[in-house]
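Structures follow.
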Structure P
Amino acid sequence: MNGHAIWTMYRHEMARFNRTLGQSLLSPVLSTSLYFVVFGAALGSRIDEVEGVAYGAFIVPGLVMLSVMTQSISNASFGIYFPKFIGTIYEHLSAPVSFLEIVIGYVGAAATKALIVGLIILGTAFFFVDLTILHPAAMLAFLLLTCISFSLLGFIIGLWAQNFEQLQLVPLLIITPLVFLGGSFYSITMLPPIWQTVSLFNPVVYLISGFRWAFFGQSDIAVGWSLAAIALFTMACVSVVAWIFRTGWRLRD
């Protein structure tokens, strides 16, 4: 394992994050604050509690997950697409580093950025609602696993994309709708039975449900299923990345 190469790629990506620190942190915090104002104040005045939890606190895990998933994907996809765009990706491919080391460097940086944003948004939530985290270790574990898995997905999108428009295609048309329909702002038990069944085919439901359990000790899906879902998703992403580097798909075109 070439630790020096990994650290170099990681440091390079984090330096880009530091140069746009204000934009990278201010935008998610402002968006989250608006969600609290709109959903927490407007809807919260009509929905007192959901499953025994104040509505303002109930939506916190969903808001954190929404930001973490989008940040993970956008950071990782742009991080690897830009070297493709300017041609420096060939320096990585010809250097004495394995695909695993490239993935660790880029995905590690993207996951770190998303984790920082997620923790800041979580800290922001304490200014709006009275929040208690029953299982802080499990909360951090779910948060970290989500950052890593969706950074891997973003890495795949960055390798697949052939222009800047395609970088936004999957997050806007697939990920964001799945998050909003994944129980971010409601419990799936509030849905009619048929839609509860349909929701079980949304992988984001398992992530948000497990993350919410870490806060309140209750979830729509058993925690074991949530862990299995995120582990399966991570392994699938790693397999796809390995196949891309082995075949050179979208790398040597």
Structure Q
Amino acid sequence: MKLNYYGIRAIYNFEMARTRRTLMQSIVAPVISTSLYFIVFGSAIGSRITEMDGISYGAFIVPGLIMLSLLTQSISNASFGIYFPKFSGTIYEILSAPISPLEIVIGYVGAAASKSIILGLIILLTSAFFVPLHVEHPIWMLFYLIITSITFSMIGFIIGVWADGFEKLQVVPLLIITPLTFLGGSFYSISVLPSFWQKVALLNPVVYLISGFRWSFYGIEDVSLLVSLGMTVAFLAISVAVVIWIFKTGYRLKK
């Protein structure tokens, strides 16, 4: 199947241009928020907890903080990107244009994922000013960065289609994703938890994402790398399946 690259590029460039217009909100604000986490957790808590799994506490929390920003921003960027055309009514022009559902998804999800990847790399560079940092497996780090951004941008796309009001765009990131990330080992290793709570923590899907991402930095993991990788790919597959169903049924797009 030949893709309509002009259509994909038009959607992608429009979304990226919106980021440039809202640079303070899209890039600067998340970086400042993450820097504050470094100051509060790295300095205040780090003075009491010097190491975690043999890694200085400030450096230990870097992957978790990047993942926190990555998940929330991927969802927010993608959900708003598809919701606004629904809100303004221009979604019908997009659906009637000579562009396939696949190309629409590539345009919107690709732009949202690109923003998140750029943000993740900026936060990674910023963290080097606060803590000594090294990445043992840079290729795997980039892989996790990219696949997580794509997966949660896809989830954001689904939320944007589902939402029928601006307030619903924030429900999942604020009430579900952020708490799961905080409880998913962003600021600690789940190995320090009592046995019962370790088993409960394994029910949290974000644990697998953070564990694999942290392994790419320091070679330490809370769960097996293969399990972490399998869960990450499973999230992506489920998201793709839901998006296919949305376009097949026209769920909240054509009704």
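What follows draws every value from the coordinates through simple rules; no lab data is involved. Just so you know, these numbers come straight off a predicted model, no measurement behind them. Cβ atoms are built from the backbone, for glycine too; each structure is taken alone.
Just checking, which of P, Q has the largest value of distance in nm of label points 7 Å out along Cα→Cβ at positions 58 and 98?
Going through P, Q one by one, distance in nm of label points 7 Å out along Cα→Cβ at positions 58 and 98 peaks for structure Q.
With distance in nm of label points 7 Å out along Cα→Cβ at positions 26 and 106 derived from the coordinates and found to be 2.9, which of P, Q does the value describe?
Clearly, the read-out refers to P.
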